[in-house]
Each structure stands twice: as structure tokens, then as C-alpha cells.
1. Who wins on Rg/Rh (Cα atoms, Kirkwood Rh), for residues 145-208 alone among 1, 2, i.e. which is largest?
2. Name the one structure among 1, 2 that percent of Cα pairs over 33 Å apart, for residues 57-280 alone of 37 was derived from.
3. By the measure mean count of other Cβ atoms within 10 Å over residues 289-296, tell me the structure among 1, 2 with the highest figure.
4. Quick one: log10 I(q)/I(0) by the Debye sum over Cα atoms at q = 0.11, 0.12, 0.17 Å⁻¹, for residues 241-440 alone came out at -0.63, -0.75, -1.37 when computed from one of 1, 2, so which one is it?
5. One of 1, 2 was used to compute semi-axes √(5λ) of the Cα gyration tensor in Å, and the result was 41, 33, 21. Which label is that?
6. Have a look at 1, 2 and say which one yields -12500 for helix-only ellipticity at 222 nm (-39500 (n - 2.57) for each DSSP H run of 4 or more, over all residues; to 500), as calculated.
7. Rank structures 1, 2 by distance in nm of label points 7 Å out along Cα→Cβ at positions 49 and 449 and report only the one at the top, that is, the highest.
Structure 1
């Protein structure tokens, strides 16, 4: 049998390091399905929804350097888009194959016809329609190369008849190249950077995901400068450790007072490998340095005074020997005390008594942090689940935490856990899900069951769109259309052959989560949490407080006094800090 274009695609993917692909097979995707079956080196994961497959592939890429997902003609590949947006914004190298109708049917508004290039152009670093066997061969190599080097999504549109066609030789390379060049500022820039740091006394570091491979160097920099270290949500798992004497917390919507205050009181803030999006939380009156391996990011979030292109590890290795050590630790001690005080308040929230079906989510998150393994991988839904993870999940020996931190999509945690569970079957994988998020892609619990992926799913079931409700409250709107009538998630999971529990009393939380984590296989714990639990940002604007008061007043006027009293009781522990 002659080698087909589909066979060539499989070869390219295997050679690039892809181990599995996520797809729902059908029509134009069937030739690739058959090629994967005959070759035997790739694992085909039959997801229930292509969006889940894109998220899972993104997680493969985040952990192993490359991932792959596919979608068939029209609706099949359209379903990939949300997950691909997330992967591209996260910098995860994902190869997406959008198979489509035969070439002779294009351009006449045929059944399931889409314009693949227009469709995927905004969520990819590379996108091409391969209309001939030779063009397809070149596109496979080029797409993989772009995904690897540009750290993002590469999409190849592939008509069904091209997939089935005999492969043709091309004059260019079939091989992909992984470059590991050092990237540091020029000598003159390093000298300038050294002078700026040496000339400022109160220095604060703010570390993002770009410090993932430079954790030791970032710690050495804090030590040499006696600099408090803040971090973004995506960077926190590397530095938010009890053993880190420089940690002072997050800044931003999910941040702490210490993280916010340190950034604004420092003479010099050094942004390391972060594209922190919350401009309103960044300072304007002190000196700011930004170092990033993507120079186009420099200065687009903050009023940066000095910007340098370089990988964080390479740049800090070159910089550290040039810096003068700073002996004054007063600023660090003050910020650490503020941080410790805030951590103590977080711990006090955990001790608050909960009534049945109104379990405090802080308590749940603290239990998970306590009993999860030191190398657990956490995936976090967008919304209130992210708040509790930000506050209570701490970095330990080799923990990892991720979520839709750049795209901000709901429903990401469970499908990300699919990818993490398949990529790291030897590690504990815990998905912290909201009831709104898990509901969106609930069918892919069956993917977890079918492949016996040993992920543990914890649902913070507050019967509402919690973050949206909070947004409405601080804006002065009475919450409306935020309540959720949910199924019995434990029964749904059990129907899918997943071990599951419901927890509606505080005293059962720890034992049940321990059972779930110890279970040999996938498990789900549905915990009924307090829907009125409130997350306070580190910086409160008067308009936010006014908006919250306005919301309560409107509810009172509409005869919902009992609801207002319940909200006040639930949130007194937070609101008392305002006065």
C-alpha cells in the first residue's frame, strides 16, 4: 500500500514527540483515524466534545512540549476554537488538524464548508489550508516548527481527499528543529540594568510563569537584594511556599494586601517573565524594569522605564554576579509581616463554622492543600474556584498549578486534567471545578471513565455563577440569572462508572477527600459550598463598596431582606476588614 498524506502526517507527529491526539472521528477525519490505527504509535483519545480535546492537548503541550487535537469537517473543527484560544494565549505548542470537505466541493457553500484560515487565524501562530499532497507535506513540517518555536497553536486545514491521496516528496525538510539558544540582553544593556538595580534601595520582584525554569535564580536575586517577592497566579505555585522567606503573595484581582502594597511602596519593581494583565493594580510612580523573552510584551501593561529582552534564567545568571548585595532588610521584614498577618486571616476563615450545604469553600481548599501530595498537579476552573486556589493551594516540593489564566474561560479544569492525567499518570492530578464549569463539558467525564484516567475532580458546588454574582454585586446590580439548578453530580459520575461522593456537612470533607485521593482510578467529590462566600481584592475602590451597598439596598426594597441578612452573615468575616 502506498504511503498516503495521512500516513505522512502521523510520521510527522510521532517524530515531533506527539504521544496522543484528541478527536471525535468522522467523515473527513476518517483517513487519519485509519492511519493512526495502522501505525500504532499514537494513542487516539476519543473525547466527547472537541473543545475538551483542545484543552487536553494544551495540557499535553504545557507538560511535555507539544500536543495535538483534531476536528472533522465544519462543526467538528469549529468546536476546537475555545480550547485553541486558551492554548495560544498560554504559549502552549499545539498542532490542530482541521479536516474539511473535499477540494472539488469548496467555494460553493457546500454542506459543512468553513473557511479554515479565516476561522483559526486569530487563535494561532500559523494557519494554512493544504490543498495538494505536496503542500500538505510542507505544511506539516512548517506548522510543527511554528508551534514549537513561537510557543502557540499551529493549524493545518486538510481536505479529506488530500488526506487519502498518495504522499509526494518535497525538496524541503521533514525534520523539526528544537533550538535552545541563550537569550540575554547585550553587554551595554546588562551594565545599565546592573546600575539601575544597584542605585535603588527598596526593590521588589514580581515573578510570572516565565520564571518556571528560573526558580533558583529568582530566589538568589531576592536573597541578594533582600527583595520581597510577589507573583502572578500562573507563577505562584513556584514561589508560594512556606520555605520561601521572601514570598509576599499575589497582586491583582485574586491578590493580597501585601502583594499590592509591596509593589506600590518599592522604589524599584522588577517584572520577571510576567504579562500580568491587570493594569489597575500596577504602580505608576516608582521605577519599573521588565524582562521577558518576548520583547513585544514589554511595556504593554505598565509604565516600564527599562525593558530587556531575554530568558529569565539566562538573564539572571548573567546579572547576579554583577549586582551589589543589599544589607537593609527593613522593607522585606515589613512586607513579610503584612503577608504573615494576611495568611493568618486566611487561616481564621477556615475555622469559621459552616452549616449544612453551606460549607465554607476556604475550608475545602485548605483541606485539599493539606492532604494532596507534594507533587500534585492542580487544574483550576475560572471563577470562584480560582479564588480559593489562589488563597490556599501552596507550592510544595514539585507541585504544579494551571488554569485558563490568560483566556479566562469557564469549563477548563476537567479537560485540562484529562491531558495532565494522561501525560503524568504517576502523579496525583486534582481538578478544582466550579459547578458552572463542570456542567459545560459534563459529557467528557465519560472520556475520563473510558480511558480510566485517574484524575480526582473536586466540585465547589455553590449552585450559582459565583464570580459573576460578585461582579454584579460590586457594580450595583442585583444578581439575576446567576442561580443554577444542578443535577446530582455524584450520581451522574457513578452512572459513568466513576467513584463519587456528595458532601453536605463540614465534618465529612476531609475524610471524603482522603478517600477520593486514595482511590485507584478516577473519582469525583461534589461539595455543597456557601454560595455567598465573598472574595475581597487587595485594593478596594469606593465604587466597589458603594456598588455592593447599592445591591443590598435594592434587594431590601424588593422584599428580599432575609437574603440580605444571610449574605451579611456569610460575608461578615470579609466585610469587617473594610472598617
Structure 2
């Protein structure tokens, strides 16, 4: 009788708290036939067996519906089905094209692109791998030339051919083998994976059988149907559910901690008329990308290029201004205009308390900084002026010596900090502005460390031990900085992470962990330099910053330590600087 007793079915939920532990929520795209949205039971049963909670997604090409759906997902599975219309790839249809499913194409291509922006783990199966490729810039054969039979007559659960797997791939990690046996039901296949993906498996006739992200994102596509392959196929679903669990943990962590990027140069693009409330392809930081990456705050700087001897400052910048101070003011005016237009979602923060208040109210924050003390125009009273404008730090110099100090790329004009520069540092102390020594030469660094009565910062500087360039900090500099209570934030400019080859997220993590080893966990952070040539594979813009957190979680950093890295250390110094009284 218990079979039809509702209370007995609910007893397990009602007799404990919480009623159920969280499981990763996995979206599954539905097929569409006639007027029915359908899904083979093998898909959702594999998700459940892997410890996930399946949710079926109907094929609806409505961005509002898709975005609201993605808000609740930790992972996404793109299921099999009919052909794609080749017009989505800019191609005319082949005579051998089969059953196009027009209900699914736009809906699923939009779904993939929006999920990709949000860093949601994805698994594409058969049609799904092709959807991944098309949505992310790749292409699909309309009908493959077969040497191996890719449409089997055997039972769906019986493997019928082999695939060869790259050893450095996710699939190899899942199966610990360079060859596995699979089933197959297709006549279309990926021809080009696109710039975001790489080929990781082929059949013996050269057909692409699997692709994965080449940007350290948790995206995998397979040409076969693992949902029919029992426990062996279940290993791929287990991978997806595990990655979705990690992603959920990172999202929850970002809700609890403040995430602050201490240096971006987005104002450099203001002359192009960029739109901060759009997903603007010209810039790496905007409201869309900050939201996708679960980023709370950024420090936007007014960057002032250093004129060479004989050059005027006005000739170096796009706006018609009389000098450096007017230029910095113009940049801050434009930031304030952006904030005013988006006041429901965005605010200017001046203090740590402002940042935390904005987070509680669901707003993003912008802090103001100056990159190059040239903005002071050799007038100490302008330190107070910029403090009153809300500037939280001034980077003393840029690429070239100025009247304050010598640059790491200068010619030793003052042998360190000038006499005027010493007064600037003291005035910055007095008015609660942080002294930033990114770009400063070594002698300038040590001079400033001695002059300043408050801890100093390096808002975007990496490690010279790992990449030997003058802009990076030596281990001795790091130790001296930490001894005075300061912080140095790893930057994402590729030339400061490695001297040869393409830098990626793993290089950034290596620089961060070296800084932790030298200085300790209380003196590190992240200053991306986005829109100032910062941005690397895996951390290309603000939308990808949650991937940085995922890497820290994989390395078993505690929540407390991740909070320190993501701005807690910086805000400790900011509090000391702003509370300093002479």
C-alpha cells in the first residue's frame, strides 16, 4: 500500500533538514518532433546516476527565457538530434543534407553562446558537439565522407568503432586510455572546431570525434552517444556533474566574498564612444562581462602617457585638453556619467565600506585611480584635489621618468625618487591616497618604501623570478614590500607573465603562487590591466574572472584565503592608508 501513500514518499524529505542536499542542476536540451518537445530517458538517468539534478530545456529562441533559465543552471548538456541548417555557417545546403530541425537551431545556438559567456560547464553529444562548434565559430560537414561506418545497425548500447584520444585531454583523464570503443549515429561532424576549441579525438578515418575548450574552460563535445553506453558512458556524465558542482561552489563563494580587480584601463577606450551598459566587443570590462564573471568591483584609472622631451602632453591623448590634470578630470567626469546613467546597477566607491555597501545593494563598484603622477602638474595642492575627487591611489610614474621618480623603463633621471616626489608621497599619506609603485624603477621602489609612512602597493606587477623584465618585482622587492605591510597584485599582461610563447591562466596562477611563497598569503591579489593590453587565454576579460576562483578552489585554497586574494589584502591596506593621521 505504501506505493500509493504520498506521505510515505515524502517521509525522507520531511524527517531531516535540509530536506535535500544541493545537487548540481544540469540543463538538458529537448528534441522537437511535430508538436512535442521530447528527450530520451537515458540522458536524464545518466545525470541522476552521476549525482546531478536534470532539468529539460525546451527549444525556445527567446533571449529573456534563455537567460532566466541559465541563472539556475550549474551545467548544460546539448543532446543529439537532427541536422543544423548550414545557413547558420554561411553555407548553402548540400543535396545530401538530411532532416533540419529549425525549432532547435536558433534556440540552442543562443543557449550555447550565452552559457559560454557565463562560463557554465557544457557537454555536447552528437548534434550537441556540432552545436558547440557552430555557436563558437567553428564549422560542420553537412555530410561526411566515410571510411568507417558512422551510422550503426547494431543495438545502441553496443560499441561499433574506436576513437583515438590525445593524451593531454579531458577524455584521456576520464578514461586513462588513448583508445576507446564508441557507438555512432551521425552523418554530420565537426570540420573546424573554431578558435575556442581544440580537437582531442578522431576515428581511424580522420573524422573529428571529440573537441574541448582550449581556454581551460569546462567544455567538452563528443560525436558518439555515451548515454547508451552504461557505466562507461556514465563516466562522461560524471565529469560534467563534477565540473558543474565546482562551478556552483565558485558562484556561491562569489556571493559571500568581495571580488575587486585593482587595475583596469577601460577609460583608454572612451574616445571610441564605448557603451558600458552593452556587451561591448571593444572593451574587456563592462556591466555584462562583470556580471558574467561574478565580479563586484574594478579600479578604473586615468592613464596619462609620459611625453618624451620635446613632446606636449596634449599631443599624446585623444581629447582636446590643456594638460594632464584637465585630462584626468575629463576621464573621471566620463566615469561619473557612466555611473549616473546606470545608477541602479553601478556606483563609485571611495572606501572599503562603500564597496561592501554596494555589494549588499546588488550594485557593481568602480574605484578611481591615476596611472602616472604627471596628473599633479608639479603642484602638491593637487594631491588634496584628487583625494577630494575620490582617487584611491596614484601610480607614481609610467613608462618614463617624470618629476616624481624614475621609471622601470626610464633613464635614471633622479636616481630614484626626486625631492619633489618625496613631498608628493608625504602629501599622499596625509590625504589617504595609496602610493602605487607599479612601473617604478627599483631605486624608486626602495626610496618610496622608506619615505612612506603607510604601506605601499603595486596594483599590477608580476614576478621577475618567473619572467625577467624590469617591470616585474624581484623577490627581494616583494619581501621588503611585505615587511612594510604592503601588497603586490599579479597582472595579466602577457609580456609580464612569460617572455616566450602565449601566456595563459596557468602562468597567472604560477606568478600568484610564487608571490604567496615569497610574501605570504596576506600580501597578494589580482590587478588585471584589462584594456591596457592585459588579458590572456583563460582570463581574457571580466566575464572569465570566475575561472580564476575555480583554479584557486582546485588548489584547495580556503575561503578566507581566496577572500584575501580577491581584494581583502588590498582593502586592509586601503583602510590603513585612509585612516592614517599625522
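1. With respect to Rg/Rh (Cα atoms, Kirkwood Rh), for residues 145-208 alone, the highest-scoring structure among 1, 2 is 1.
2. Derived from 1, not from the others.
3. 2
4. This figure was derived from 1.
5. 1
6. 1
7. Top value of distance in nm of label points 7 Å out along Cα→Cβ at positions 49 and 449, among 1, 2, belongs to structure 2.
The numbers here are math on the coordinates, done by the rules we state, and not lab data. These numbers were taken from a predicted model, which means no experiment stands behind them. Cβ atoms are built from the backbone, for glycine too; each structure is taken alone.
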